[in-house]
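Following are the structures in question.
All of the numbers you see were taken from the coordinates with simple rules; none came from a lab. If you're wondering where the values come from, they're calculated on a predicted model, not measured in any experiment. Cβ atoms are built from the backbone, for glycine too; each structure is taken alone.
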Structure P
């Protein structure tokens, strides 16, 4: 067994548990299960429940004293007296989910205090030393609330290097990004992508009903034939700028806009050839928005860089310091895309001149 195979097994089990809880909540989302954090982004009981479940599952499966997690949520907003009903609901959902999993027979019900402790294990600062699990319990919360795409995204850093990634995408069809078409055809909806260093990337039904299959990124070499994806929310990415980059590249297909790191999964199996993310000025990227997705794409043969052509450095803590923007594509297209990015972002030549693919 290779170095990270057991870690992947544990991670997949934890992500499946969290996806079960998230699917339950999304199917019967109630107004009282949604509140706003101080940054005004919507938060549901599923965010907290997902983080608590994954923290609990990892901590009990890994060697004692080795577990460190960098995660999006903390319990601060649950400490207010007004949040009591929400904490009770989170606790109820977590315990229901554990009980419904037939493989877990030795777990005692968790108390509200234990739920808070599990959530707050995600307060690790990360850094270049040791092993740190990195979690976004629901990446794409707004997509989740709308009933659209979201992902439970779990990765592992070892010595500051991304070595493992799992993406649970409950609303992403197994064979494409077209949810409506998949449901009309009776095709499975719900994809789980898994990867670890040197082992490639696989996709399988989120319920584990069939074995994993290897996937590869798109082999398209001419940007005119490439499709690109970007964030659904305009506030998450400068769509005018990415449109300018696509124009310079000569891309003719309209952008595919979906929420969350589900984009990374779709890219890993070739649904799109280019991913462009250019947040508006002043935004600082968090590592949990990219660790799992980067591993999934890179193990599928793709490349992830910032706008300066640099590898993403996850060793600095909870944030990424970037040359503006993140790009993912295949190795042949990356130089062409970077040239187009420089053209638009740095103003090296006028818009509208298509970049030529390298031979």
Structure Q
């Protein structure tokens, strides 16, 4: 197997391909990306400055309306967005600032527990592996938290979601016990088809909701938090304290506008395509899909090959066949000695059939074994 390649070489290899399994078709250059933004009709508007701009405020109003909340605030990054919200909800201190969250949540793992390290809050880990938080989990907590954060869907658990009835029960429990409820909705756009409810109906169950623009919507970066007008106004000083009051964010804003217009209406179709592909992959001997069937446009594929060998095989397949299946493989929690890869369906799926994708994965796994 070839030796590991650098990140820049990996990006170059991905960009040299003609088909991509994962997500949306990538921009091959900064010029190509910027050209797409220039062609948007909104690009004729003035730049935003320190959070003030006609297009930014229009986007904030649009997303707040989609989620049925009175107001919203745009942030350059979700980490700053959610840290500001958590700090506003919770008083820091050794006996205070308790935040209940899943141990596999993005806030706990991918943000390196910044809410504890930077803000002095306390995390109460609740919930089982690869399983959404339940009311029973909350009832078993040793203390009542100030805030509950639900990641919808739970990415590291396999993009899993609770049932609608369970989500309703969690919302009622929080309100009954005076616990604030915040949705980490980085992929909430992708989760809505699972519930069969509007975004506003889902968001109504929480006090505040964070959404991302660069995942399912394919934006360059950027996020937003929505909630009551008073809550959103009170975020302003924390946005500044967390280095979120950037001079101008217009490329992020433009790409968010485009994503809402072009990608949001396709989420149900992406989910259906993911379920169809997952069924084909799960039928292979020794392969496992989690969850089965997928609840969103994303799922885990567990394969009988070591992670390092599978990664090398995926890179070799991309170089030989021009088909990018991904390059991230980690140890499987479901197959001893196996690997897990994530599959996310976006507009890149227009470039291949499920049969072609299955043949590609067979070839990669055969090379890795």
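Quick notes on this structure:
- Origin of the derived value 5.0 (distance in nm of label points 7 Å out along Cα→Cβ at positions 64 and 280; candidates P, Q): P
- Looking across P, Q, the calculation of distance in nm of label points 7 Å out along Cα→Cβ at positions 24 and 120 that yields 2.5 traces back to P.
- Relative contact order in percent (Cα under 8 Å, 6 or more apart) - structure with the largest value, from P, Q: Q
- For -10000 (helix-only ellipticity at 222 nm (-39500 (n - 2.57) for each DSSP H run of 4 or more, over all residues; to 500), calculated) the corresponding structure among P, Q: P
- In this comparison of P, Q, the computed figure 2.1 for distance in nm of label points 7 Å out along Cα→Cβ at positions 248 and 312 is attributed to P.
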